[in-house]
1. Between I, II, which one scores greatest on FRET efficiency 1/(1 + (r/R0)^6) of positions 36 and 204 (r between Cβ atoms, R0 = 41 Å, to 0.05)?
2. With relative contact order in percent (Cα under 8 Å, 6 or more apart) computed per structure, which member of I, II shows the largest figure?
3. With Kirkwood radius over Cα pairs in Å, for residues 108-179 alone derived from the coordinates and found to be 14.9, which of I, II does the value describe?
4. Can you say which of I, II returns 8 when percent of Cα pairs over 36 Å apart is computed?
5. Given that helix-only ellipticity at 222 nm (-39500 (n - 2.57) for each DSSP H run of 4 or more, over all residues; to 500), derived from a single structure, equals -13500, which label among I, II identifies that structure?
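Taken together, the values in this text are just the output of simple stated rules run on the coordinates, not laboratory data. These numbers come from a predicted model, not from an experiment. Cβ atoms are built from the backbone, for glycine too; each structure is taken alone.
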Structure I
Amino acid sequence: MAGDALTSSEYIKHHLTNLTFGQHPDGSWGIAHSAGEAKEMGFWAIHLDTMFWSLLLGALFIYFFSKAAKSATQGVPGGLQNFVEWIVEFIDTSVRGSFSSRNALVAPLALTIFVWIFLQNLMDLVPVDVIPSISGMLGIHFMKVVPSTDPNATFGMAIGVFLLVLFYSIKIKGIGGFAGELTLQPFSSKNPIVNLIFIPINFVLEFVSLIAKPISLALRLFGNMYAGEMIFILIAIMYNAGLVLGLFGGVLQLGWAIFHILIITLQAFIFMTLTIVYLDMAHHEH
C-alpha cells in the first residue's frame, strides 16, 4: 500500500522513477538517489531495474522453452510441452498469414518478441508496492518492475526491428532498389526533369513513413503500459484514503487487473504482428 510518509504526488513520482546509474555532475559515477539526480545524468545513464528485469524475463523464457524442447515426446505431452506447442503453433499461424516470403529468421523472431514482451507486460499485474517495498528494505531507492513502461526498453526493441527492416530492404532490393523506393514514389513522371523535382518530395514523404515505423512500435507499447501502470498506482493511493475508498479501490484493482490481462496480451501481439508486416514489406518491392 501507499506509504504514509509520502504524499500522493511523491508516491507516484517514486513509483515512476527508474533505478538509474550514471555520471553525477561532479564527474563521479554512481546510482541516483532522487529523480532530479537521475535527470542530471543525461543520455548515457543506465536504468538498472529495466535491464535486470528484462534480462531475467528473457532468461526465464529461454530456460522454460529449451526445457520443453529437450523433454519433448511424441506421446501425450506434459503441461509445459503442451503450452509451448500451443504458443509455437499460434506464432506459426500468425507468420504464415502475414509473411509471404521465405526467411528462417522471422518465425523465431516473432516468437521471441511475443513471449518476451508478454512477460515484461505481465509484471504489471504484480502489486505495485510489493517489489519496491522489498527493494527499499535492501537499501535500493527505486525499482520499476515493468520494463515495457520504460521508453528506453521499447525503443531499444523497436530500433532492433528497424535495423532488420533496413538490412533486408537493402539485401533483397539492393541499394539502388531501396533508394528508388524512397525517391521514385508516390509521385513520378515520364518527364525526367519533372521526375527530378519529385525526388526530394518523395524522399521526405517516404523517409517520414520509414522513420514512423520504429517510433510507432515503441510509443504504442510504452504508452499503453505506462498508462496501465499509472492506473494501478492511482488505485493503490486509495488504500490510504479510508475504509470505504480502500474497499472501492480493491474492487477497481481487481476489475482493472482482469481487463489488463487483455491489454498486455494485445500489446505483445500487436508489436509482433507489425514486426512481421514490416519485414514482409522489406522483402517486396513496391
Structure II
Amino acid sequence: MQLGVLTSLNHNIRDNLRAVRELGLDTCQLKCWNSAYLTDELAAETVAAAAEYNITITGFWVGWDGGNSVWNFTEGPLTLGIVPVAYRSERVKMLLRGAAFAKKIGVTDVITHAGFLPENPCTTEYHEIVSTIRYIAKTLLKNEQFFLFETGQETPVTLLRIIEEVGTGNLGINLDPANLLMYGKANAVDAVKVFGKYIRGMHGKDGEYPTDPRRLGVEKPLGQGSVDYPRLIAALKEAGYDGAITIEREISGDQQIADILMAKAYLEELIK
C-alpha cells in the first residue's frame, strides 16, 4: 500500500502538488468543488506539476457548485449528492465534466458522495437513483473509467446492492472508514467484508459514532478515534487491497499539517 493525501484542484495546483511531495508522500486524490477549474489549461498544468514532483494522482473527487449542502442527518438527505431531485441534473452534469477532466489528466477513478442512497429497494426513488447511476457509469465506461462511491451516507449492504443492480462493471468503493462511523452506518472492518473486491480507493481518516441524532459524529486525528486501524489494515490485506490510503483531515492550518504527518507516521508502521 502507498500513502497519499487529499488535496485541491484550483489555480494553486502546482503549489498544492509540491506540498504533497514536501509531506513525503507519493500519491494524492484531487478534489474539486468548483466547475470553473475544469479547464484544459488547468488539466495541462496539473499533468506538468504531477510529473515535476513525481506525484501519482489516484483519484479525482468531484463535488458540486454552489452551496445548498448541509452535512447533517436532517437536511443532508435533501441537499447532498445526486439523490435530491432538485439538484440531480446539474450535479450529474458537473460529475461528467469532472470525469472528462480526469480523463485529460490520466485518472481513471472518479469519486463522489452520491448522497443518502435509498435503503428500500421497493421504492420509485430507489429505481430512479439506480437509473441515474447506470447512466453515469455507462458514460464513464466509454472512457474506461470507474465511478467510485465515497462511503458514509448509506449502509454497506445498500451500496453493494446498488453496485450489483447497476451491473456495468465499472463501479467501486472509495472506503472512508471514519465516515462509516460518523454517519452511524457501520464499522470499517465489517464493511470491508461486504465491499471486498469493489474497494478501489480509501481515505485515511478517523472519527466517532454520532451521539446526537441530528448531527454527524466528530472527526478525530487518525489513531485517536474509534476506527480500529490495525484490524482494518489486516482486513484490507486479506481482501487483496493494495491501493493507496489517502489521508484526509478536515481542518485547516498548521494543525492540519501536524495531524497529516502524525497519520502518515502511524500508517507507515501498520502497512510495513
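1. II
2. Top value of relative contact order in percent (Cα under 8 Å, 6 or more apart), among I, II, belongs to structure I.
3. Going through each structure in turn, the value belongs to I.
4. Attributed to the structure labelled II.
5. Answer by label: II.
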